[in-house]
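Structures incoming, each one as structure tokens.
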Structure P
Amino acid sequence: MKATTKPDLFRLLPSVDELLHHPELDALAQREGRSATIEATRAALEQLRADIVAGMLDEAQIKAKLDDLPRDVEQRLQQSLAYSLRPVINATGVILHTNLGRAPLSRAALEHVAEISQGYSNLEYDLASGERGKRDAHLDRLFAKLLNTGEREVSTIVVNNNAAAVLLALNSLAEGGEVIVSRGELVEIGGSFRIPDVMAKSGAVLREVGTTNRTGIADYEQAISERTSLLLRVHRSNFQIVGFTEQPSLEEMVAVGRKHNIPVMEDLGSGELFDLRNVGVRGEPMIAESLRASVDVVTYSGDKLLGGPQAGIISGERELVAKIRANPLFRAMRVDKMFYAALEATLLTFLREDYDSIPALRMMRISEDTLARRAEQMAEQLRSSCPKLHVEIVESRSVLGGGAAPGSTLPTRALAVSSNSMNADEIYRRLRQWETPIISRVEEGRVLLDLRTVEPEQEAGILDALKRVSGAKSPSN
């Protein structure tokens, strides 16, 4: 009997057009779209061709694969049309986890975003006059209340992130001129963005003063010339310099700025409205304190300690903020109605002092006793239902993350999970690939699940995942 050759096997494969006449695939195309169905069908056929070339299939196996092809195409189609951006459970203990989207939005913010974005709104329409308005008005009034210095009017505008805020402010206030900044403040933020690079793009000229660890007010004053346009303070938000150090106070910098008629700008990075000293975290500057020190312009983020959406916020002297707003770059960097809605709801929550309604602040405020109680309840359930797992409760430290309060940590409780049947890396991988991915960390051969960043309603999902992982069942997705 003549052996079946590869060309003979290839001839068993139907064309895409033939397959699309199959009732199941025809129905799939009508439901999910013809183009997407064709793409998935071609991919399935290409896989069969590759398997034939590799000698992995005989005639009987090919026929069986063809019988199952509609289900294969449907599965490929579902995967290709599935959302790539998915919710995850953050069990890392990093509250403002940049890779996981930083600050979760409050329920009020989500509801206001849905309310405003699903229809029309008065984003740039003045309801009182019936004329065109400015989108800044919705937030400017709230920031004015939160940042009230009692001595001067503070104005605020919003752009898409803090790097944009710094770039826009520098370009507006110092293009073509020199900006004096301490060498110890030339920071690099996430994604390899460096302050000197941002400054170069702004058109301002960097003038470094002092040394890495010591810069005095005299260093600033001696560097001032007719080309000086701005004095810049950059908060060292993601590192610390300790030991033999010196840094002038804001009041000293403002005094020098006033003496030479040069504005002072401070990049705060995280943007603190809630006093973190209430939860034992020190060294993070508050926005209002900088403005009370008469700093002319401050820039900060919306999605870090503020607990809102990604945004870059510029607050300060009304005339200077108006000058920044008049920059044509502002339009390229401004945010849309959803960001304004989320920020408005977040700021109103601060005005009501309802801090536990802001998820990031609530996580910072959770007591050790509460975390210990939750950990014990979860550990008891796992010990009784998952005999293959070793579960301990360990004391650990959570971090704020997002470049906020470097070196500051919060005491926490974590579940330390291990197993004789699989190593910690395998447990970590399985949890990461779960239907709702659970992001943890591995330390000393154990998977640690820090409960400070886990919402109570997420605990059941973690317990279910660990039960199924311990039974060596594959993730449902």
Structure Q
Amino acid sequence: MHRALITTAFMLLALLASAPGAQAKPDDDGVKSEHGVNRAKLVKKAEKVVEERNGVEVLKIASCGPVKKNGRPNYSKWICGWRAEGLYPGQVPYACAGKARWKRKRDIWIIDKCENQRQPQAPLLEVPAPPPVFGFNDNWIFQPTEALNMLDETGGTVARTSLAWRGVEEDQGRYNWHGSDVLYENLLDRGIRPLWVLIDAPCWTQADPQACANGKGTGRPDVDHYDEFADYAVQAAKRYPESIGFEVWNEPNYPLYWGGPPEPNDYAKMLKTVGDALHQQVPGTTVISAGLSPHSDNDTSGSVGFRDFLITMFENGAMGSADVIGIHPYPGVGPSEDYVADVRVHLGKIQNVLARYNASATPLWATEFGASTSGDQAYSEDQQATALTDFYNLFRQVGGIELAVVHRFVENPSLAGREGGFGVLRQNLVPKPAYCALIRVREVTGTDC
């Protein structure tokens, strides 16, 4: 009796050991399988399917096993984790992760989409675009003749500068164009065209004229005076017909230049009012939407992120009143970080907004870009030279940027923070390394650089 019980026990153990799934069995190639599923082969299949479905390069397949139900494995459904990193076409970095689910009975794969965890960098062209029209930003009306001559030496053909409404029509109906007339002729004599920034409203147009008179105005016109602002723009366009264009305000998403909390809807109305008047009354005038401050998010400075601001402009129909979109692709990082990638992210976000509104063909003008040798994240003078040439080359690699204006020509150390060190000339007009670097990268001849 005792021997029979032992024999029966051994038989039961043998049956359990031979039961399906009780242990891994070797396949013909010697690799273990579970319920007829070879894990190694399943991993390779998951990798192939993920790469085909998402167009990515899988770095790793992990945790490949049967789905568990009530704590027990369900061998009819398998799940694998995956991680991918690499470059999309146009050298756009991506990094993503997800699950690959396999239904064994019908041999169906369900693959998570690659949601890029990297910032959306603008893709690069295989062949660089033609060189953009090039120039410098400054308060040119206050610069000496020598500075204009040095601007001419760079081969730059654009001088971006403010055309302050308050300076021309401080009293309603009384105009003083003298300073801008002289600058206009001096620039044209050198083959340089002005890019005017229409900005700085006179007190009589502001919401509180008395506060303005006491030096506490906003600097911008009240909405009720947008028609007068448009009239001013029309007079300027008629007076300066050889100008390359008129930019409607500067960085309205930044409180410093809007004169208070940014109001995207009001700026959209301003752009529509001024842009439509220019197109109707001075046909052929190029209207540029204001270059937006590179603040990427709504932050403690009170700024509105440039992407959100641009979306509001499209939603209000304002971009139909502009021929060109102004951008200010400054780096948000210092010279020790990947500043080129940072600017590519800026451009990528702009491209995404344009694609969203079927406006990808709209020209972009970088009406300001630069790197400062002062303030937080300061660049050395040599680093500034390298960074500016890197940005110039990047604009050609990205494409769609038809004009590039460096901010600024002559540095002004009296300005606080990094604003004081943007110039490519020192205050005494002695060139910094960036001056010649920008001449060389553009292959300008006939200079001492």
Structure R
Amino acid sequence: MRVAAGSCVASYSYPALARARGANDDVRIAVAGINGRGGGHMKNFQGLKGVRVVALCDPDKKVLAGKVKQHQDKHSISVKGYTDIRKLLDNKDIDALVIATPNHWHSLMTVYACQAGKDVYVEKPVSHSIWEGRKMVEAARKYKRIVQAGTQHRSCPGVQAAAADVQAGKYGKVKWVHCSKLGSRGTIGKVTTPQPVPENIDYNLWAGPAPMTPVMRKSFHYDWHWQWNWGDGEMANWGIHYLDDVRHILGWDDVPTKMVAAGNRFAWDDNGETPNMHFALMDYDGLPVVVDIRNLPDPKRKGGKSGAVYLSGRGGNWIQCEKGYIKIARGGGWAYDNDGEKIKQYKGNGGSSHGRNFIDAMRSRKREDLAAEIEVGHFGTAVCHQANVAWRAGAEASLDEVRQSVKGHDDAINTLNDMLEQLEGNGVDPAKDKFVLGPALTYDRKTERFVGANADKGNKFIKCSYREPFVMPNKV
């Protein structure tokens, strides 16, 4: 059974928490992946009433030892450290696992945790491929676990209020949507020979289901985001938040069925593989949606030399309706009439109550209480994968071919022209440094695969490869 965002669902009686306890007993949390986002989760969950972070997991032994000591000293509680997630999940005194590992571990670790009787909070993007995202949903249903996706905007009051107004028809029929995350990053640099894995890292446990290929990047941590074996690019790193906002605000219960994408990794000669300029034109039951993700500065525009400040001000979602439009990003936004006059403010907080929502749902044992139940997270992440696949299935193309692919869609054409101006400011000539243009793809919602023309080009990215013994089973 699929649960649509915002739909009415039956109340399910889920198993109690992992340990027998009274209603006022503490919920015991473990955090996996503590070198970045996981450190924030340690602090946030420990700060919630009735919650204790009692175990940590990371294959970096140096990071693990430091975080265990820091947490114990600060909170005067006993904390167990693990390098192997499988051993942590054998601990019967842990109620829930918070996952903030690299992307390639998210799905399998969620399935492991469900099988072990734990509830799960899994960071975005919830999966590394569409197929394994569905396995997460199947595991949550089979083992009747509470599984929350880390798309925290689902708990943002500004986005929730905008969704209520749009779905009630306050601004009339939605005509088109522009979804963008415009920021600026630097190159990750380039190495020409494999780099040594730091001695404090168990590379077998770090890689898990992903290939243990030689490390071809200067920085072992974080820069995996821009290499396909482990990461999913900016589309699923930041774009996921705003793409999921589109699904939320418009009340979608599934994903687009048609898409074409273009872009490339421009201006940088580095070890990154994912595009730093990436746009996709998608279709959801006749509604056109332009997805616009950029990582370069914009020197030709005022304040855009560094890119980060100026471009972030232009990013977010533009929901164009018959009677006006909404512009909203992290922190909130406004509704405007068609003359550009402000109508209503949507005050947001970025979803600061998302962790509490997870704990509350753990106590109620009702998955419909979750703001971002795992199937909601799966669909939001799947849209990112669709955009990535639409690009990865492509080949270099002329600018005329790129223009032809979005012919008749004004917002897509305007987005392309804006990108070209930005590329010019970065010294990029598209006649020499060409766009990669993907083929037009059609997606079947029932099978969660591409169908029709070019399906074979897209379907080779539907599922990841897995490395023994860290294999996602066909039947969870």
Label whose coordinates, when Rg and Dmax of the Cα atoms in Å is calculated, return 22.0, 68 (choices P, Q, R)
R
For Rg/Rh (Cα atoms, Kirkwood Rh), for residues 170-401 alone, find whichever of P, Q, R sits highest and give me its label.
P
For distance in nm of label points 7 Å out along Cα→Cβ at positions 250 and 434, which structure out of P, Q, R has the highest calculated value?
P
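No value in this document is a laboratory result; all are computed from the given coordinates. These numbers were taken from a predicted model, which means no experiment stands behind them. Cβ atoms are built from the backbone, for glycine too; each structure is taken alone.
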